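Derivation of every value follows stated rules applied to the coordinates shown; laboratory data play no part. Please read these numbers as outputs of a predicted model, since none were measured by experiment. Cβ atoms are built from the backbone, for glycine too; each structure is taken alone.
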Structure P
Amino acid sequence: MNPYHQSLILIGMPGAGKSTIGLLLAKHLAKDFVDTDLLIQLEHGKTLQDILHEQGYLALREHEEKILLDTNYANHVIATGGSAVYSAAAMQHLKKFGPIIFLDVAIHELEQRISNLSTRGIASTPGKTFAEIYAERRPLYLRYADIVIDCNGKNQDQLVEEVICQEAEDFAAAQDA
């Protein structure tokens with residue numbers, strides 16, 4: 001696949017910066033940007049938190065899986081919801097479009113970034129702490145990631161540059177294989 005037509009798929013915890021870094025990457029790489037959380041909200045006419053409240057976390061995960069499986073985006077930067085990794089089918093589908101990039105942020109950093117935990121629309125078992133969600137999801141992020149970006153102690157510009165460099169190295173290595 002030509003790197004100019006290849007998409008970049010961002011995964012990670014809520015607060016990892018998928019939407020923010022995704023937009024910056026799209027600008028730097030002249031790609032379109034899509035945030036799958038926004039697609040879910042647009043399709044249902046509700047916030048993620050409203051969907052959670054009315055239908056439960058499993059329904060939100062089902063909506064997310066459907067949106068991801070319907071995704072057919074070449075030459076995009078795709079910011080997924082934090083729970084995208086619960087669907088093996090969706091992750092395999094996304095891999096068809098380009099590398100999956102895990103924005104890896106330490107739990108203490110994520111907790112500092114997220115002030116709206118109760119209204120953020122995090123698809124998880126009721127009563128789980130953010131740290132428990134992190135512990136449950138991190139192995140899944142690592143399983144599906146083609147590229148892992150250590151985000152700790154780095155600003156947005158550094159992260160964008162690192163993703164671009166890692167993606168280029170990954171693409172070159174794949175061409176040599």
Structure Q
Amino acid sequence: MANSILLKTSRFSVERVEYTTAAGEPHQREVIRHPGAATIIPMVDDTHICLIKNFRASVSQTLLELPAGTIDPPEPPEVTARRELTEETGYEASEIRLLHRFYLSPGILDERMHVYLATGLTAGPAAREPGELIENVILPFTEALTLIDDGTIEDAKTIAGLLMYERHRLRR
């Protein structure tokens with residue numbers, strides 16, 4: 001059995017994967033191959049976080065999100081996190097620490113998300129890519145949690161990241 005690439009873009013590819021089931025039967029599935037991404041929890045101070053309003057063409061909506069970006073192989077995820085934090089928000093972090101890794105949608109996608117906590121932030125100019133419609137939103141961390149509860153925050157990486165950080169804070 002051979003896998004075959006059905007579509008290749010600058011950020012991902014679609015591949016037909018062939019495998020054998022537990023019953024010994026051949027099977028095929030189409031999967032999206034992605035190099036992975038880093039998302040950042042930028043704590044402006046002990047109680048405030050910087051989220052971004054980000055227009056997402058895939059859903060034709062502006063979503064409230066944590067900053068994030070695709071890994072440029074062979075770049076390590078921590079380098080991606082630092083780069084994307086500065087590009088999207090203008091902040092630079094004196095400390096960045098991995099909190100967790102997870103797969104976004106492993107039923108169809110192999111993208112692994114690396115979640116970093118960024119502290120000791122220094123404000124500077126953002127360096128957003130052409131076509132990005134992004135705006136910083138600084139708010140109390142507790143308000144960000146409320147925005148999950150009321151359905152305002154719908155982005156999975158943001159929900160997961162904020163809840164991971166809340167668990168982290170409770171264990172300190």
Structure R
Amino acid sequence: MREIWILRLGHRVPRDQRVSTHLALAARALGASKMFYTGVRDPEFEGSIDRVRRNWGGEFRLEYIEDPIDFIMNVRSMGFIIIHLTMYGIPLNYILDELLKHEKFLVIVGGEKVPSEYFHISDFNVAIGGQPHSEISALAIFLDRIFQGAELDLHFSGGIYRVVSSKKGKYPINIKD
């Protein structure tokens with residue numbers, strides 16, 4: 001299984017709390033194992049994601065980092081390729097075969113205006129279409145293409161709740177009762 005970490009740049013409180021939370025939820029649900037974030041440290045954001053992990057299972061972790069450039073260089077030395085999701089990059093469909101040759105990814109997702117150094121430090125600047133869109137949708141599409149749909153069958157160990165699939169209605173169950 002591929003190892004995918006996410007780096008969320010420039011988290012701002014309270015402006016980005018909802019978007020960053022949704023980004024982490026999408027990352028977790030679609031196969032990433034960790035998300036790191038920069039900007040303003042946000043214990044409420046961290047607690048929210050930790051509660052999801054405790055309630056729904058899995059090993060996903062969220063961590064704050066102070067120096068993203070140093071972090072990127074350390075991750076690269078661990079064998080990760082650096083992907084920057086940006087609408088200004090090479091369309092994903094054009095380079096997907098090249099990306100699928102790799103097993104370890106650090107995916108950079110911007111928040112506020114992304115400084116140009118991230119375009120240069122990345123191994124690949126990847127576009128999910130050339131139009132403005134949310135970082136959440138870009139990450140979701142990227143993860144789906146990299147995992148080739150297998151992430152939709154992920155089963156998380158631990159946790160308290162599970163969903164019973166149903167054609168109609170919603171049936172969460174508490175497996176710890």
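Okay, here's what the table says:
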{"read-out": "Among P, Q, R, structure where relative contact order in percent (Cα under 8 Å, 6 or more apart) as derived comes to 32", "value": "P"}
{"read-out": "Computed 0.95 for Rg/Rh (Cα atoms, Kirkwood Rh) - originating structure among P, Q, R", "value": "P"}
{"read-out": "Answer label among P, Q, R for the case where Kirkwood radius over Cα pairs in Å, for residues 101-156 alone, calculated from the coordinates, equals 13.1", "value": "R"}
{"read-out": "If helix-only ellipticity at 222 nm (-39500 (n - 2.57) for each DSSP H run of 4 or more, over all residues; to 500) is computed and equals -7000, the structure in P, Q, R", "value": "Q"}
{"read-out": "Of the structures P, Q, R, the one that 4.1 was derived from, the read-out being distance in nm of label points 7 Å out along Cα→Cβ at positions 13 and 141", "value": "Q"}
